[in-house]
Each structure stands twice: as C-alpha cells, then as structure tokens.
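What follows is a set of structures for review.
Values in this text are rule-based calculations from the coordinates and carry no lab data. Remember, predicted model here, so these are calculated numbers, not experimental data. Cβ atoms are built from the backbone, for glycine too; each structure is taken alone.
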Structure I
C-alpha cells in the first residue's frame, strides 16, 4: 500500500472520474470509487488495476447518507486513511428544463445530489483529512454555476448552492490545513470535446498540490 493517503471519487464515472483516478493513482495514491452502477464501477476498477493502481470500488446511492457513509468506510478499511476526496456526481439529464417548467421535486432532487450528498461526504471523510498532511476536498460543477441560464434552471440553482457550500468549507477548513476547492467546467466535457477529461484531471491535481484559490473556472 502506498504511503500516500487514499484518493476517493464520489460519483465516479468513466469520463472525468476515471481520468482523475488515473492521475492521482499515478502519483502513488490508492484509489477508491463510489457510484450507483456496480457494473460500471467494476469495469473502471479493472482498468485502473491493470495500470498498476491499487483500486477498490463500492456501489452506493450517494443521495442516501447512510449508504454513502458505509461505502466510504468500506473503502477506508480497504485502502487506508483518505487524504483527498473528489465529489463529482453527474446530474440527471431530466433536470434540464426551463425555469418556468421546473418542479419543486426537480429542485429537491438536485439539491439532494449536489448539496446534501456533498455535506454527507464531507462529514464522513473529515476525520481522516484532519489527520493527513496536505489533505484536500475537491468539487466539480458545470458552467451553470457561473453562467446561469433560464433553460437550465435546476443545475444553475443546485450548482450555486454547492458553490456557496464549497466557499464556506474553504474558509472554515483552511486554518486546519485542509484545502477545499471547486473546478467549474464551462462547455462540453469528454474525449474530443472542448474539455478533455485528462486535462481537467491535471487541473484537479494542481489544485491539490498548489493549494491556491477556492475556485478554478475552465472556459
């Protein structure tokens, strides 16, 4: 097991989540993956393991705080103390609708994913982070966080709330030596798109190592 603390991805997917896991894994971090789809997680873990990265995966609905806490606890048992956590769930495409068509349930579901689950993750990993040098909490949001649009109301509202939470985390945790930071990706993300997953993963790595501002915006 590496002497470097574990890196966990909460809301891990085959795009940015996998790229970030590979980048941190190359630097010596054992990698933990949490998401709902067990089959996709298993495929991601197999790919990372084949690259020589110590990897474990736990399937969980991250909007269920108890399930999320249990999955992170299992990863900690398998990989050791957590040093870096990336919170990067993918929102439901069904939430993309105009503000006047947005239902209260749409907002409740989005806030459950982007804010409530984020708070549950932070509370779970914080004890480890307080005992690890240079520990970091990383968050990703889409461009609606900085460019709200009336036709994508749910993401704009949820990301605004998540952004406020991250900024307050940064201010509260910086004196304890824990860096909390957010990267906002404006425009399409994916292989061949405006933002390549590997490039964004490198930005996340620099945010962890440079420990600068609480917000990076990629345009």
Structure II
C-alpha cells in the first residue's frame, strides 16, 4: 500500500468534504426540511385535494431510487428545455428526497402530540394555526429529532451520488486521485474513513442534543 499517496491525498479528500459534501448536505437538508414541514401539513389537511397531492409526492419520492431522481433532474430536464448546473441539480434532487422522507417523520410527530394539547390551545383562545405554532410544533420537534438526525446522517453519505453528475465533493476527489494513481482500494477506503468520521461526529452531536431535550420531558 502506498502510504505516501494516502497521506498526500488526505488533504484533497478532506477539502472535498469541507467545500463540497458538508455544504451540499446542509443546503439540501435545510431546504428539504422546510419542504417536509409544508408537505406534512398538507397531508394533515382536511382538504382531500391538498392531502392527495402531498400523498402522491411522498409516494413518488419514497417509491423511486435517489439516483434515478438525480438523473431525471440533471440529465432528463434538459430534454424539456430546462438545463441546470451540477450543484443546483444535486441540491434540488437531495432536497426533494429529504422532503419526501422527512414529511412522514414530521407528520407522525405531530400526530403523536395528544389531542388534549389542541383543546388546551382552543380553551385559552388560540386559533388552530396559533396552537400549531406555539404548542404542537415545539412538542413535535422534540419527538422528531432522532429520526430527522438519522435522515441528516444518511444524507451525508447519499451526497456521494452527486459525483455521478460531476459535483466536486469528497468522493469525486477520491475517484479522480484513484483514477490517476490506480490505487483504487486505498483511496476508496480512505474516503470511507472520512465519511465514517463525519458520521461519528454527527452521531455524537445527536446524542448530546437528545439528552438535552430529554431534560424537558416529565418522567
């Protein structure tokens, strides 16, 4: 194993994580989370059309591979006259994917809040919207932290698919160095190690956040 190559390639791979993987993950997750909240509320709507549209969206996202979604946006949309650069394509694809999965997490979290909380808000003169913002969503947010954190960690790894549409990130840098040096096993294992370290750090942060939120729960 070429240790000099591994050491010299560590910088470009980590740089790819800092300038590509992490920003792509953060941007996609924030946008996807906002979309997920909207879709979750649509799913809970009493309007059958609104609820049906949201249900269809979730079904499509959960029923098709992320790679196919990515390719449809980057390679498919140009045939309809919509051409996007690699970065916007990746962010749109990952955001839509997160939105589809996280919407069900948020919907389940909202439904887990006892109905008495809605009634309490109504009793003190709050509208349904005010009760949702001030009472229901804060409680649902605490419940949804573990599954949403897992979604975030999974997204970190899924961003490696962006290398297939020429987005320069962690894995693409590893691919380019491996293709030049022909040291595929060493470089791919090094990339896997960096992903693992990032996910370990995020898992530790998730545990700390869960412990802090648990302080506000009556036992």
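Upon calculation of helix-only ellipticity at 222 nm (-39500 (n - 2.57) for each DSSP H run of 4 or more, over all residues; to 500) from the atomic coordinates, which of the structures I, II produces -14000?
On the way: I: -14000; II: -25000.
The correct label is I.
Assign the value 1.1, calculated as distance in nm of label points 7 Å out along Cα→Cβ at positions 141 and 165, to the correct structure from I, II.
Numbers: I: 1.1; II: 3.1.
Traced to structure I.
Say we calculate relative contact order in percent (Cα under 8 Å, 6 or more apart) for every structure; which of I, II gives the highest result? Can you show the working numbers first?
Working: I: 20; II: 29.
Largest value of relative contact order in percent (Cα under 8 Å, 6 or more apart): II.
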| request: Looking at mean count of other Cβ atoms within 10 Å over residues 117-124, point out which structure of I, II has the largest value. | output: I
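Among the shown structures I, II, from which was the value 110 of volume of the Cα convex hull per residue in Å³ calculated?
Details: I: 110; II: 145.
The value was obtained from structure I.
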